[in-house]
1. Out of P, Q, which structure matches 3.9 when distance in nm of label points 7 Å out along Cα→Cβ at positions 48 and 160 is calculated?
2. Consider the structures P, Q: one of them gives 0.55 for FRET efficiency 1/(1 + (r/R0)^6) of positions 88 and 144 (r between Cβ atoms, R0 = 41 Å, to 0.05) as calculated from the coordinates. Say which.
3. Which structure, out of P, Q, was Cα extents along the principal axes in Å, for residues 40-79 alone calculated from, if the result is 26, 22, 14?
4. Once mean count of other Cβ atoms within 10 Å over residues 104-111 is calculated for all of P, Q, which comes out largest?
5. Check the numbers for percent of Cα pairs over 24 Å apart across P, Q and tell me which is largest.
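Laboratory data are not the source of any read-out in this text; all were calculated from the coordinates shown. Just so we're clear, the structure is a prediction, and the values are computed from it rather than from any experiment. Cβ atoms are built from the backbone, for glycine too; each structure is taken alone.
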Structure P
Amino acid sequence: MSEQSKELAKTHYRKVFKSDHLGQADLEDFLESGSNLVFTICTVKQEIGAKVSGKKINANIAYFHEKIKPLVLNATNSKVLKSLSGSPFLEDWAGVTIQLYIDPNVKMKGDTVGGVRISPNPTRPNKALLTRDNVKTWNGAIAAYKRDGNFDKVLERVEMTTEDMQFIADEVAASNV
């Protein structure tokens, strides 16, 4: 068992404190279940007097399509969202897909406490896996391969197994004989 796996199997002390917002302990649960921590923002709201960690604060709070807890956006994460979206406006952050991670070096009031960060690297949207069951798209992939001699355009839209790519290549080659 790797050191990271051992750490993830342990119980974080923050789990006992009920929080309405996404925190480090929540991310640890997601990681433990195999999540890649990629989520899509549904909306961001500026909330005045929001209750966060037992205190009332003014905060920007991101809500997600995946129906997970909302994330309180601190200044660092807000700057990352501004960069990823190309806009400083909260309304323009809806629909942005982000990847979260645990930064063990986050400081609060001079103490290193760890925290949730948004990766500054743009995420690739998850693409559907093309299967033979999706006849229209499957036939489109065959046509694209016949036209281009490769799967580059197809792979911009969907994922394919190497076995299926080989199957199509063989089928096209056999039909050209």
Structure Q
Amino acid sequence: MILKGKKVILRPIRLSDAERFVKWFNDPEFNRFMLVRHISLKEEFKWIRGVSKNKDTDLVLAIEVAGKHIGSVGLHQINHTHHNATFGLMIGDKSFWNQGYGTDAACVMVDYGFRKLKLHRIELEVYEYNPRAIKVYKRIGFKLEGKKREKTLHQGKYYDALHMGLLDREWKNLSINK
């Protein structure tokens, strides 16, 4: 499956992407925003193989710009009974931060989730010290629904994880989606 946005192309993750993922997840400047903070090449190969086997419950695609793999975006824990999923986004290549690629990738994946997968709700969790991601999520319509107090430890201090959600009718009414 290939999905195209205004700035990005979303394509299946390949085994050849593994080394980049490992580099990103082992970079403290990047991984402080992630649940997974260190990973080996062997673990990454195993994860990539698993993603291709779990397409009913996990749709994870690589984000590509001008032929360069810069991150990934996904809908996880897709529940076809209740029509919901958990959203995840990462721009691992720091030279592509703050240029709208994450927003474009998020819009493409969220739109696919609502229009093609017929989801009713998409939710996510983001750490409070990640204002760049929070800004993207709010821009595309996610609403703050609550927080998990002091869920993560970063640089010796505990931080909250913010829980955000977006409903299909909210997505349909957004100007960014028109």
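1. Details: P: 5.6; Q: 3.9.
Computed on structure Q.
2. Working: P: 0.55; Q: 1.00.
For FRET efficiency 1/(1 + (r/R0)^6) of positions 88 and 144 (r between Cβ atoms, R0 = 41 Å, to 0.05), the value 0.55 is produced by structure P.
3. On the way: P: 26, 22, 14; Q: 32, 25, 12.
Only one of P, Q returns 26, 22, 14 for Cα extents along the principal axes in Å, for residues 40-79 alone, namely P.
4. When mean count of other Cβ atoms within 10 Å over residues 104-111 is computed for each of P, Q, structure Q gives the biggest number.
5. Numbers: P: 53; Q: 35.
Once percent of Cα pairs over 24 Å apart is tallied for P, Q, the winner is P.
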